[in-house]
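**Student:** In the part that follows, the structures are each spelled out as C-alpha cells.
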Structure P
Amino acid sequence: MHKSRFLQPATLLASLALFVALAGGAFAARSVLIGSAQIKNHSIQLVDISASARKGLTGKRGPRGVEGFRGAVGATGAHGATGAAGAFDPSKVSYQGGATVVCDSSAVCTAYAFCPANAITIGGGYSIGASTVDAAILRSSTFANAYHRIEVVNTTSDSIGVTANAICAAN
C-alpha cells in the first residue's frame, strides 16, 4: 500500500503542536505586556525605570519665580551690652577762669584764660565785674586750642574787672 508522505496523522499532529506552541507564546506574551491603560498615575517609581530613561527625564531649568511676600516682623531681641566710651568724655571737660584784669575808663583791655598742660581749649567766654556795664566787646576768640582771649573797650566812667574763661577738654 502506498502512503502519502505529507498527511500522515503523526505529521499532522506535530504541525498542530508546533503551531500551538508558537502562537501560544505570542498570545502569552501579549497578555503579559502592560500598556498605559493598566498603569495608574504616580504608581511608577524612579527605581522602576532604566538609567537611560532617567536621563531623558531631565529638562532645561525654568525661569526664576516671583519673590514671595515679606513675613511678619519678629519679636524684639534682648538689649545688648553697653559699648566702650566714645572719643568725647564729658568728665574730661573743665572750665578755667583766667586772672581778672582791671580795665580803667576809656581803656582797651585784654584778658586771657589758659587750659592745663594736658588739655586743649575748645571754647570760651568772659565775665565783667560791674552789674551795669556799658563796655564794648571787641573780640572773644580761641587761639590754636591753646587759650581763650577777650578784648574789651571800657566805655564807662569807672574801672571794671574783665575775666576771660576757657572751656578745656583733656587729651
Structure Q
Amino acid sequence: MTWYAEEPDFGPWAPRPVASIMADLLTRARPARAAARTGPLVVAVVGRSAGGMFTVADRLAAAVAGAVVVHTDDVAWHQGYFDWDELLVDGILGPASRGEDVAFRPPAWVERGREGVIGVSAGAAVLLVEGVGSSRDALTPWLDAAVWVQSDAGEVYRRASNATSGWAGLATRRSPSGTSG
C-alpha cells in the first residue's frame, strides 16, 4: 500500500470479514457510550476524499440489522467546507441520540429545491456517519466510535483523476508521495 507522506504506516494489514469488524466495533462502543444518549450507537466512518468511505459505510451497515448511513456530503451540500457540523448535530445527531425519528432537510436543500430528507428511524440500532470530517472535534461528543478508512494513495489519485466533477482539480494538486508498505 502507498500512503501520503504525512500519514503513518498503520500496517501490517490483514483482511477480515466486514461482519467481524462491525461486531468488534459494537463490542467496544457500547461500554463507552454516554449514558444520556438513548438512540443508536453512532460510528463515524472517516478517511480521505475518494478513499472508499461510502463503500465501507454501506458494507458495515449491511452487517447489522437496523443500521443506517448518513453521508456528510448530503448534510454539507452547498455549505462551506467546515460549517456544517452544527447542521449535523442539530438536525440529526441530537434528535437521534434522544431516540427520536429524524427527517432532516438541510436549509440548502430547501433553498435550492432539492427533494427528500435525511432520515433515521427511532429504532435504528447503529448510525454510521460517513464522510471527510465526520470525526472532527466538534462531533466527538456525539460519537461512540470512529473508523478510519486507509486507502492506497495511488488509487485515491486514480479515482479523483477519473471523476467528472470538481475532483479533477484535487487530483492535479494532490498526487501521492508516500512510501510503499
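**Student:** Have a look at P, Q and say which one yields 23, 12, 6 for semi-axes √(5λ) of the Cα gyration tensor in Å, for residues 51-90 alone, as calculated.
**Tutor:** Considering all the candidates, the number was obtained from Q.
**Student:** Here is a further query. Distance in nm of label points 7 Å out along Cα→Cβ at positions 75 and 107 computed as 1.6: which structure among P, Q?
**Tutor:** Values: P: 7.5; Q: 1.6.
Corresponding structure: Q.
**Student:** To which of P, Q does the computed value 124, 15, 15 (semi-axes √(5λ) of the Cα gyration tensor in Å) belong?
**Tutor:** The read-out comes from structure P.
**Student:** Same structure again: As an exercise: helix-only ellipticity at 222 nm (-39500 (n - 2.57) for each DSSP H run of 4 or more, over all residues; to 500), calculated from one structure in P, Q, equals -5500. Which structure is it?
**Tutor:** Details: P: -5500; Q: -8500.
Computing helix-only ellipticity at 222 nm (-39500 (n - 2.57) for each DSSP H run of 4 or more, over all residues; to 500) on every structure in P, Q gives -5500 only for P.
**Student:** Sticking with this one: Comparing structures P, Q by FRET efficiency 1/(1 + (r/R0)^6) of positions 83 and 147 (r between Cβ atoms, R0 = 41 Å, to 0.05), which one has the largest value?
**Tutor:** Details: P: 0.75; Q: 0.95.
Sorting by FRET efficiency 1/(1 + (r/R0)^6) of positions 83 and 147 (r between Cβ atoms, R0 = 41 Å, to 0.05) in descending order puts Q first.
**Student:** May I pose another question? Between P, Q, which one scores greatest on distance in nm of label points 7 Å out along Cα→Cβ at positions 19 and 123?
**Tutor:** Working: P: 12.3; Q: 2.2.
Between P, Q, the highest calculated value is found for P.
**Student:** For FRET efficiency 1/(1 + (r/R0)^6) of positions 11 and 67 (r between Cβ atoms, R0 = 25 Å, to 0.05), which structure out of P, Q has the highest calculated value?
**Tutor:** On the way: P: 0.00; Q: 0.35.
Largest one: structure Q.
**Student:** On relative contact order in percent (Cα under 8 Å, 6 or more apart), which of the structures labelled P, Q is highest? Mind dumping the intermediate values first?
**Tutor:** Details: P: 22; Q: 38.
Largest value of relative contact order in percent (Cα under 8 Å, 6 or more apart): Q.
Quick note: the coordinates plus some simple rules give every number you see, no bench work behind them. All values reported here derive from a predicted model rather than from experimental measurement. Cβ atoms are built from the backbone, for glycine too; each structure is taken alone.
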